[in-house]
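**Student:** Down below are the structures I want you to see.
FYI, it's all coordinate maths here, none of it is from the lab. Keep in mind the model is a prediction, meaning the values are calculated, not measured. Cβ atoms are built from the backbone, for glycine too; each structure is taken alone.
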Structure I
Amino acid sequence: MELNAYRIMWLFVFFDLPTETKKDRKNASVFRKNLLKNGFTMMQYSVYMRHCASGEAADTHEKRIQRILPPFGKVSILRITDKQ
């Protein structure tokens, strides 16, 4: 597959998770650790990013994120091309 700046994708995950109870803190910590295991890099404490070689790879990682979502809080995913 030819590399193309319009095909190469970046995924950004932004989240605001509750940390009031011990269980909330545990859920937030597990979510962050899972992002790191899936190849994401921390830009800021609640902003993670990952390079994907194609839109299909980005789809795969989005689905993985959806499977590990914590029960409470706000999680947003932004997908942009390398050219953007």
Structure II
Amino acid sequence: MENGIAEKNAFVAKVIGILEHIMAHKELDIHIEPDTPLFDSRILDSVTFVEFITALEVELDVSVPDQKMSTQFFATPAHIGEHFGN
């Protein structure tokens, strides 16, 4: 069980790294935690959401099915870990 938690935490840390890279292009200065709301804090918007999905699929080898292309699955880095972290 602990190994699964460690893997999920590592996945969330990688998600945060991708988000920080996106933020650098938007010139946002927000510290991202696992529970940071990604859309309410404007880290993700309609354009960067697509960029983020692409990075998630390429860098973390995650497949995002069409039915999960919704903000409810991407509300926070922790939500992303719950839904897509293997």
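**Student:** Compute mean count of other Cβ atoms within 10 Å over residues 29-36 for each of I, II and report the one that scores greatest. If you can, show how the numbers build up before the last one.
**Tutor:** Details: I: 15.2; II: 12.8.
Ranking I, II on mean count of other Cβ atoms within 10 Å over residues 29-36, first place is I.
**Student:** One of I, II was used to compute helix-only ellipticity at 222 nm (-39500 (n - 2.57) for each DSSP H run of 4 or more, over all residues; to 500), and the result was -18000. Which label is that? Don't jump to the answer; show the numbers that get you there.
**Tutor:** On the way: I: -11000; II: -18000.
This figure was derived from II.
**Student:** Here is a further query. Consider the structures I, II: one of them gives 1.7 for distance in nm of label points 7 Å out along Cα→Cβ at positions 37 and 61 as calculated from the coordinates. Say which. Numbers along the way, then the final one.
**Tutor:** Numbers: I: 1.7; II: 3.5.
Derived from I, not from the others.
**Student:** Cα extents along the principal axes in Å was computed and gave 38, 28, 21; which structure, I, II, did it come from? Let's see the in-between values first.
**Tutor:** Numbers: I: 48, 21, 17; II: 38, 28, 21.
Structure of origin is II.
**Student:** Let me ask you something else. Kindly point out which one of I, II the value 43 was derived from, the read-out being relative contact order in percent (Cα under 8 Å, 6 or more apart). It would help to have the intermediate numbers written out before the result.
**Tutor:** On the way: I: 52; II: 43.
Considering all the candidates, the number was obtained from II.
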